[in-house]
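Readers should treat all values here as calculations from the given coordinates under stated rules, not as data from a laboratory. In this text the structure is predicted, and so the values were computed from the model without any measurement. Cβ atoms are built from the backbone, for glycine too; each structure is taken alone.
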Structure P
Amino acid sequence: MTKKKPVFATPQDVESAFYEALEHADLDAMMSVWVEDEEIICVHPGGPRLSGYAMVRESWRRIFEGGPRLSIAITHQVYLQSMLLSVHSVHEHYIMRGEDESAPMVATNVYVRGALGWRLLAHHASPAPPEHVPEAAKILH
């Protein structure tokens, strides 16, 4: 029997399911949030750009091999949304089991709305710069 994929009514619903799947190291739940398309893109912190459903799935499978090991808090959420596309910029705060704190990541999540509701099209995460950078060290562009 094939498991029915969830229908996500909003991009925020998809985002919540994404981070819950990540926190629980649940590969099936993780892949249920993605568009089933060869156009999906995922960039893990410090990693290469992965494109296509098979590559993205395999990357999450490897990450989840050790089972659930972290908790996640999301802050500094900025949403840009239209009827069919939503772009979210967030700070991800990962705390590994047995540790008190960790450095935050900056992530961009892109969601699209289709016939079966909203799904994740792209996820890109990278280490956040230090919050207290001296004024002289800041780069303006």
Structure Q
Amino acid sequence: MNEERLGRLVDEAALRRTAELYAQGADRRDKLIWASVIAADCVIEAPGIRLSGREQILAALDMMAKLYIATQHRVHNQTVSIEGERASGETYSIADHLSIVDGRKMLLTWAIRYQDRWRREEGVWRFTNRTLILDWTETRPLQG
């Protein structure tokens, strides 16, 4: 395998790792994990939401903790295009959100496609933009 191909595979693995760490940070409400994968000037967009800058984005973890008992984000397929120190791509994810509504446990599931952009900073890939596209949602009560 040539050096260029090997470098691309390493970059692809590192970009996927940013999505996995983002998911883990969300579920653990861990600001240090998120800070490690988010550029200082990052923008996160979702239906009705626009967060700009690391400070605003990290504060969103506090809001998630108030809204949901627990979450579980799973990263699925990812495609990326790498051009030097920048990359763009699409990351599929399923996110479950557990809450209590009128005394019942409810599960809200989101089918997500993130439109992602990254920048390599001092050898580390970080998100510069994540646009969350909801393909569909499902809400259902949980037993027990």
Value -7000, calculated as helix-only ellipticity at 222 nm (-39500 (n - 2.57) for each DSSP H run of 4 or more, over all residues; to 500), assigned to which of P, Q: P
Which one of P, Q has distance in nm of label points 7 Å out along Cα→Cβ at positions 92 and 108, as calculated from the coordinates, equal to 2.4? Q
Identity of the structure behind 1.6 (criterion: distance in nm of label points 7 Å out along Cα→Cβ at positions 28 and 44, calculated), options P, Q: Q
Note: distance in nm of label points 7 Å out along Cα→Cβ at positions 4 and 84 at 1.7, derived from one of structures P, Q, originates from structure Q
